[in-house]
Structure formats: C-alpha cells, structure tokens
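Since every read-out is calculated from the coordinates, none of them should be taken as a lab result. Predicted model only: the values in this text are computed from it and were never measured.
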Structure P
Amino acid sequence: MSISHAEIIMGLQELGLEQESKVLVHSSLPALGKVDGGAQTVIESLMAVAGTIVMPAFTYQTLVWPPRGPANNGVDYASLDYRRLNADAVFFTSDLPVHPNEGEIAEAFRGQPFVARSSHPVASFTALGDEANELLATQSIEKPYGPIEWLQHQHGDVLLLGVDHTRNTAIHFAEHLAGRKQFIRWAIALEDGRGKAVELPNFPGCSDGFNAVETEIKQTTRETTIGAATVRKIPLELLIPIVVGWIDDDPSALLCDRASCTRCNDVRRR
C-alpha cells in the first residue's frame, strides 16, 4: 500500500508541526515505503505544514586531500589514496547536486522553485520560507553551523524523517559548542569562473555513535510513524544544551566504539 500526501501531512501534524514551525529536515525516502509521487510529495507535505524548511545540501564530492596534513586531523594520510580521490573531486557550484548520502528528498528539495542555498563548498544548506535568506546568511567558512544556531534561537526543531541520529547534524553543532576537537578539510570551488582550493575549519568528526543520545533526550522527543518510517521531532533549544552538558560531563560521550575510527581516536587524544 502506498502513502498519500494527506497521510504524510497527518503524521507531521501529529508531531506538532504548524505554519510557524521552523524545521531542519534529515530524511530517507526508502524508509517511508512507497510514496505516491515520491520525493515531491514529501516536500509538498512539509511545505503544507511548516513555515520554514531547511535541509542539508552537503557535497562531499568536492573534498580534496593533501599528501600530508596536520597531526591528529582525523585522517590516516599514509593509507589515503589522495591522487585517486583528488582526480574524482568536482568543483562546488550553486547548482551542484547534493551528495547521494543525503538522499532523494534533499536533492529534490534543492531543485524546488524559490529554494535558496548557502555557499559552503561541502556543508551548504538549502532553505525555503520568508526567513530563508536570513537563515542561510549566518553560515560562513568559519561558521559552518550558523543555520543550526539560527534555528536553535528561533525555537526550531530537527525532524528525523525515517533516519536516526547518525544523520543529525545538530549534534555536530553541540559538539562544537562543547569544545570538542574539530578538523580541517579542503574542497575545490568555482568563483568567477576560476577554480580554487578552500580550507575548511571546524569540520565535524564521526557520527556513528550518535544514537546513544536517544536515552538522554527521550523526554524531549515527539515520535510518530509515517508509512514504514519512524519520524522524530526534537526542539533544538533542548537538544543542543543537553548534548553540550553531556560532553562536558563525559568527554567520550557519543564517540563511536570502532577501534579503527581515526576521527574518534583523534578526539580522544585531545
């Protein structure tokens, strides 16, 4: 059985979304099951119930790698095939498709009329709504989490539409606020028709351990089911301070337990 536009709207309203809502949406179309109209129906449903919609438009395909880099930078340079990776890299432009990891809904949203996009070469966001340009203007190379901070102060929510907390970018912002080690990366972008390499500070680490946050934020989470997917809404003004406080109390909180994870190991070394 397929999921209709009306059913998606009903599920989103059960979570408390309304026209004043401002939401950062992380999503998976396959997790929902069969949707009449696919990603476009999901986007139109979100537009029907929320006033400001923000999605990641991340472009990891723009990353380039030096043969050597700073110590404890979350990269094993000795084993990195940087020549092959750099040969495959593409320049960031405003119309570059989002990386497939972000899913079909995020890519379809990027192409909607009146959707604006920030210009970060790897961590851009797209947004729709009267305040979209103001929101996106908060991001810079030095402040990649600007849009999330804006949403936090504007009583925004993160909406996990069929995905878990390993996709929850707001937790990376909380790590940054808690003083957790960030990394440096590099990407290539086109500016005035010319290519250039851009150094990107404050790049986040691994998110594989983020599902541990569920026990800490259970009381702040609203949850429902849409189609085959679990959908969660968490207020950013509650989520972020909880995570910051947890990391302050336990510097290893939310790090993954894979012995081979260079990023989490470098965070622990700090």
Structure Q
Amino acid sequence: MAAARHELPIGVFDSGIGGLTVLKALLERLPGESYLYLGDTARLPYGTKTAAAVERYALQAVAELIRRGVKAVVVACNTASAAALPALLAAHPGLPIVGVIEPGAAAAVAATHSGHIAVLATEGTVRGGAYQREIVKRRADARVEAVAATLFVALAEEGWVRGEIVASIARRYLAPLFAAATDAPDTVVLGCTHFPPLAAAISAIVGPHVQIVDSAFTSAGALAQLLESRGLRSAAGNAGTVRFLVTDGEQRFARVGPTFLGRPIDDAEVERVNL
C-alpha cells in the first residue's frame, strides 16, 4: 500500500556536501520529517559551470528524487537555485520546491540597517546576479557587493574551517570591502551552502557588529510554511529518517559530511546513484 503523501520524505538536493548545512537546519526546524539527501558529488563544483549545465544537472537530480518518492524538494545549492529554480518549477508544477536564494535575500534585508550588504558566493551565483536582484527587489535603495569566494568551497570540502590559512584567505576576500570603516557593509550573506562552517572565520575578519546571514535557517522556515499551507506536514510524534545519495565518493562524503551536518555519517548510510 502506497504511503500517504504527507508521510513521504523531503528531498534535499545539492551539488555535493555543502547542502548538508541546509539539511542540518531542516532537521532542527522540522525534526519529525524524513529526508532524502542527494549530493551530485561526481559533477561538483557547480559554481564554475555554465547556467545551462547546472540547469540540466538539477533537472536530472530532482527527477531522481521524485522517482524515489518525495513530497517536496529543497534546492540546497545557491548556484542551482539561481540557475535552475524556474526550470524546476515549470517541470514539476505540483511539487513544492524551495530554493535558498529568496529566503537568504529576505533575511539579509531584515538584518541590514544601512542597506549596504555583501554577498559571498561562488562564481556562478555572483555572475548570475540572483542575490543582487532579490535583495534590491525587497529594498530598492540597497547597495549589494558580491564577491566570488571560490576558495572557500575547497576549504570547506577539506574540513579546513579555522587556522591561519583560512584566516588569510578570508582576509584576502573581505579586506577590500571592509577597508573603509565608515562605508563598510553591515551585513554579510553566506551565499553558498559550503560557507556556514567558515562563519566564525569570516566574523573574525569583519567584526562582531556585522550581521552574518545563513540562508539555511530561513530556507527551513520557508519550507515549513509551504508544507503547512499544502497540508503536507508529517503527523505529530513521527520519528523521521535520513538517507543519503551521492553520485561519487561515498566514503569521502561520509568522512567530510559531519563538518557540515554536525553529526557522524556512517558509510552504510550513503548510497551511490547514477544520474
């Protein structure tokens, strides 16, 4: 007998491991739900790919999640949210799909006082301008400066989130934005799901008075509202499950993933799939 739709898991899709920061936020916000996480580890990073390639990869990944049975999808990748969300919504009009950019932009606008906002993201997200558009849509006088902090992805993937090397790279990216103390951004958006583990290193460079916005938490809230409005929340008292799918490197995913998820991942929990 097929499971009722509200009992199905939530699909979470990312180019690799970074989306586990979003899954962590979802587990905290919606602990009674089950989750099916898909990391396209064979084709990361998405941030250096063309928008057309990212859209194609995202459509394939979400199709796999749907094939396995999910009630909603979170695109836990800023690059894929920027490049592929419209195509995903058009391809699956009946499926609740949440990206991370709109919730992140809304949180940035809520956090800023001056309207001067810095966005740290991948090359693809910066080039596409999605954060800039979504922030200005919500606050017309906002001044947004986007920086492609590509090396942050590699640092996070290696589990290097503190120390002098991390501080030096963070300083190199951020110093030009914060050189003028009287005209520096008052809010920094972590515009890549790989970046939250580096939040402490980033905060140490920009100072305690600068707000750090992590779109993972606002995305979890947006999904909770969407599920509620569609009558898709799981029954109260349910014990949720988590399963992991990757397109390559199961053992590496299990080894590095805890940096992002905040709990151990056993090799046996990770399954390889072909897209």
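Assorted remarks:
- Computing Cα Rg over 2.2 N^0.38 Å, for residues 70-165 alone across structures P, Q gives 1.21 for structure Q.
- Test item: semi-axes √(5λ) of the Cα gyration tensor in Å, for residues 30-109 alone calculated as 19, 17, 13, pick one of P, Q: Q
- Read-out Rg/Rh (Cα atoms, Kirkwood Rh), for residues 38-77 alone, computed value 0.97, structure in P, Q: Q
- Per relative contact order in percent (Cα under 8 Å, 6 or more apart), the highest-valued of structures P, Q: Q
- Of the structures P, Q, the one that -9000 was derived from, the read-out being helix-only ellipticity at 222 nm (-39500 (n - 2.57) for each DSSP H run of 4 or more, over all residues; to 500): P
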